[in-house]
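Read through the structures below before going on.
No lab work stands behind these numbers, since they all come straight from the coordinates. Worth saying up front: this structure is predicted, and the values here are computed from it rather than measured. Cβ atoms are built from the backbone, for glycine too; each structure is taken alone.
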Structure I
Amino acid sequence: MKRIAIIALVSVLTASCVAKLEGLDQSPLDKESESTYFKDASQMEAYTNYLYQITFFGPFCSATNDLLLAKSPSTLMRGGALRTTPSSGGGWEWNNLARINALLDHLGNCPDEATRTLYEAYGRFFRAYFYYYKVRDFGDVPFYDHELGVSEYNELYKARDSRDYIMGKMLEDVDFAIANLPSGKDLYHVTKWTAMAFKSRFCLFEGTWRKYHGNTSPSSGEVYGHDADYYLKLAADVSSDFIDNAPYSIYTTGHPEIDYTHVFNQPTSNETEVILAKSYSITLQVSHFATYDTFGTASSNSFSKKFVDAFLMADGSRFTDRAGWETMEYYDETTGRDPRLGQIIRVPGYKREGVDSLLCADFNHGFTGYQPVKYALSWKDYPSWGWGPQDNDMPIYRAAEVYLNYAEAMAERSDVHISQADLDKSIKPLRDRAGMPALSLADANANPDDNYMGSSAYGYDNVTGPDKGVILEIRRERMVELAMEGDFRWYDLMRWKQGRCVDQKLYGMYFPGLGSYDFDHVTGMDGNPHDDIYIYKDAADKNNGPAGVPVFHVGEAPLFLTDGTSGYVNPYNSIRFNGFNEERDYLYPIPTSELRLNQALLQNPGWKDIKRK
């Protein structure tokens, strides 16, 4: 049975924790407070369950980017003047840190040493996680490792602490967590293995950030003490330890046509690979709509052609090395590809599990033609095509990410060179699951994919050095394996200093002209192929298509074509994109109200500042 984390404390307890950070340290006389709570394991567990809610809030499957497009693109994607400095909020919130530090500051209320140590490990894990978000989004930030009392009120107005200092504190916290958290499997609670996966994630982020952005604070100009290789080595070491010793592996049953799907579409997450999952319950009114986003009447997300083109052929060769790849029609471009493509989008021959009928690309659901299916529950688990909530688990950490982190950390290091053994340890199990050939280090570096993955039009043009080819292939693997999993993609672009990728062409499938199209090339019972879509321009042609075939008018949503009556589907035909600002957009702005309250804070470069005294 799934264990649901609940908010077990009265609101006054967490409110009093926040009040203390603000300098109000008097406890309520008639209610439970932090000074009288945290006396035993049950109270600490109840409080810690709340920390799960405020830490693991997603997104788990719906964040949009240059690969997974939204019908209504976010201001992050549209950029320019649409991204503004907020007066408040904007991610610059600190109440949750006060709640975490409240637990850590009152461990002494509990007389049992083992219990204190265990919940100190939980608290320090959550504090490191809190600061990961802050450093990732803002760079240097103030660091607080305890609640602030009245005598420390001025600490609220201090300058930002060095990113080096904060990262050092995060490492101290996560290493304590790794040493003291439970070492068994626990799908819905943090363990030693979750902490290792988290350390792998944030050290890779920091190492690649420093490699591609430099080793200097953009806000203060301070040169950091540790370079990229320091953090890349930490990421590689903890990832290697996880791969060698964790009770997790890459889930496979020898069925590459479905094994990848079964990591994501199970009511209870697959514990072979999933380290930590978010549990949902329709009964408790905690649900999501991942399956509806596939089969509902108006899917909000759809993949870009750039994403589809990145997939290799099933034999390991590059699709974008084939003649005429840019203008291949849907059937030709999706046939014979990496089997994971057909488990992420609808491809010819797609069937929902438990249903015999074939489902082809449907513009009523996927507005680019590339319709997501990654999280779609089987008919057995969710017998509906329409509206309705779902409560299957959502993976938060899985082993595949750690394997990818190891490969990338080793490839990006300058103090050592990645080996074929490193790739066989990390990338090979992922490709084995998919039935794909192994990645060859020698071949990748001898023939880098400059035509696609290394180009400014489709990929990353700032990758250089002797391992350029393998770095590009590891990034390809990451695009494929982690597709549609939360905000990985956005923050990959941020740490690689490749925000301009959101300015690349965000198109859908290609149509050479008007008329009827047979997407799946399936012959009907009458022995004839059946068309799946009819597109027209002039009103007089509207009814000239085959009977029963969906009809779409070119020049009306959702079917705008780049050349009018031919070309690529342009889902953002009437939406203006203002461009990613390379001098500004890698970090978020600090709200102006916070700058006025604390003029020791320096605004991030390029964002609206205040007049300072």
Structure II
Amino acid sequence: MTEVAPHIKQILANLPSRPGVYLMKNAQGEVIYVGKAVNLRNRVRSYFHKSTREGPQYDKTVRLAQQITDIEFIVVASELEALLTEINLIKAHQPRFNVRLKDDKRYPYIKVHWAKPYPKVTITRRMIDDGSRYFGPYTSMAAVHQSVDALRRAFPFLTCNREITGRDHRACLYYDIKLCNAPCIGAVSQEEYRDTIQGLMDFLQGRSDAVIRKQQEQMQAASEEMRYEQAARLRDQLQALERISQRQKVVSTLDANQDVIAFARENNDACVQMFFIRSGKIIGQEHYILEGTADEDIETIMTGFLKQFYDKAAEIPAEVLLPHEIEEAEIIASWLKNRRGHKVALTVPRRGQKHGLMKLATENAVETLAMLRAQWEADTHKQETALQEIQQALDMAEPPNRIECFDVSNMQGTAITASRVVFVQGVPYKKDYRKFNIRTVTGQPDDYASMREALSRRFRRWHDAQEEKASPGQQPDPAWAILPDLLIVDGGKGQLGVAIEILEEFGLYDQLTVAGLAKQNEELYLPGRRKPVLLPLRSQGLYLVQRVRDEAHRFAITSHRKRRTKMGLASQLDSIPGVGPARRRALLKTFGSVEGIRNAREEDIATVPGISRQLASVIKAEL
């Protein structure tokens, strides 16, 4: 044992050989680490043995031991009790040497007040045992609000505080705009209203197919009984429901309930990516950033995350897929079983469909961490301000995390190239940049047709990626599988019309915001608005839009120049409008080479058979 303070020596000498939890404190009395042990004596003493702390992987242990001035411990009856005590103490003290969720706060949940006669649906950051049903936790409050707003169109629910008797004379405005089914005036009975809320909960649990079938049956029955107003209302709700359900992707032929947990780390940063699978469908995904991971092994990091996440989770599935084996798997599984009320399996998939899901989640974790590191390296405050300004200007539900911008470059209809650039959190994400060599437009330039082809190919790739996700063993390219929050097309109102047409063709018009950017005054044209949006001069939002546009233009021009260079000198003649194979042969026969044509006078070029004075002028301009 290395040299330690007499006070610590005395504590170490008197530690019991029993299960328990230990708290390590620094000179200021701050709890800097909490751990649990099957045998307190052996575990705590190991921090001070030199033989167990040699090598760079133990740097964190060395730094911790150097700061310890006091140790407290709590003896418990079992390892499971030690686990529960450890979780509560980490939650209470947030020790900086423990692995912990970054910016650990109360994450938002969707709360259904099921114990009430007429349940409302709200958003909360606190779970309490009051008979309500909770769904979450989620990482983005804005995303939760967006989800609840979308669900309300499919499952109208109460938001008012009035006492529901069914005998009110008038319903509120929400009934008129179909966001409440008005039990207050008896438009629906208590049983019908609760049935609607039950459908909402079933949908949040991934049972969307059953909910849609039931809604269809109710609509059909109302129509057959000539209750046409009710049938129309059910039809509108069904359409909203189907739009939401399109985002839930089938990944299993079995009605599996699973959480897929993947992991990525770089230097001292670590990211956990989760897929939530209910009834065989991915109903959501979240990522979590971890702190205190420096010099820790993957097993310790994963164990720390599991304890903190499932202590707060509103629902625990039957199976949790992990990327690595963990030493505490048995005791954690026992804890989860107690929380869920049924067995929970911790599985490390080696092959098949589950392995494919883990691989996809891991790729997402790597991409997410790379994106976040790029964001952290940028001026975070400016990016956040810019995105918030764009969000407000375009009436978006949340800031545009992912922006894609398309531009077209051509020279007299030659080597037409379109570009896609991607900005994530206001920072260029060059890994997802793509160019499109336009194939369907020849002869005279047609920017609209070129943009139509580029967008069609982009969203066709997205459609294919969704099918690959649902196919066992298929791994879609994340560059195509992720939809942008904001799609910008360079070219103003005309190109906006093209983009709307393509989005409607692929059923994506309601899933993202699209804008056409006019070059002259940086005007943003939006669907359904006569007047364009003008971002304030010298605002961060305008600067970001300009950077996105300039980057798309630069990338398109660069790709276009490379393509023209590859075409070779002879191809320069083929690319001139009006010069086909016969005229090219005649020109080369007369002047010997492209260089000879370039040096010839316009009058001499016009003497070649088949070359008019006007075409001779075009040839000189091109060369």
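Calculated for structures I, II, distance in nm of label points 7 Å out along Cα→Cβ at positions 127 and 223 is largest in II.
Where does the value 4.5 come from, among I, II, when distance in nm of label points 7 Å out along Cα→Cβ at positions 327 and 511 is the thing being computed? The read-out was computed on structure II. Each of structures I, II was scored by distance in nm of label points 7 Å out along Cα→Cβ at positions 63 and 543; the highest score is held by I. Structures I, II were compared on FRET efficiency 1/(1 + (r/R0)^6) of positions 207 and 439 (r between Cβ atoms, R0 = 25 Å, to 0.05), and the highest value belongs to I.
Compare relative contact order in percent (Cα under 8 Å, 6 or more apart) across structures I, II and report the one with the greatest value. Comparing I, II by relative contact order in percent (Cα under 8 Å, 6 or more apart), the maximum is at I. Have a look at I, II and say which one yields 0.7 for distance in nm of label points 7 Å out along Cα→Cβ at positions 303 and 319, as calculated. Answer by label: I. Thinking of I, II, which structure, once Kirkwood radius over Cα pairs in Å is computed, gives back 26.0? This figure was derived from I. Using Rg and Dmax of the Cα atoms in Å, for residues 463-558 alone as the calculated read-out, with 15.8, 50 as its value, let me know the right label among I, II. So the calculation was done on II.
Among candidates I, II, the computation of helix-only ellipticity at 222 nm (-39500 (n - 2.57) for each DSSP H run of 4 or more, over all residues; to 500) that gave -14500 used structure II. Kindly point out which one of I, II the value 2.5 was derived from, the read-out being distance in nm of label points 7 Å out along Cα→Cβ at positions 239 and 447. Checking each candidate, the match is I.
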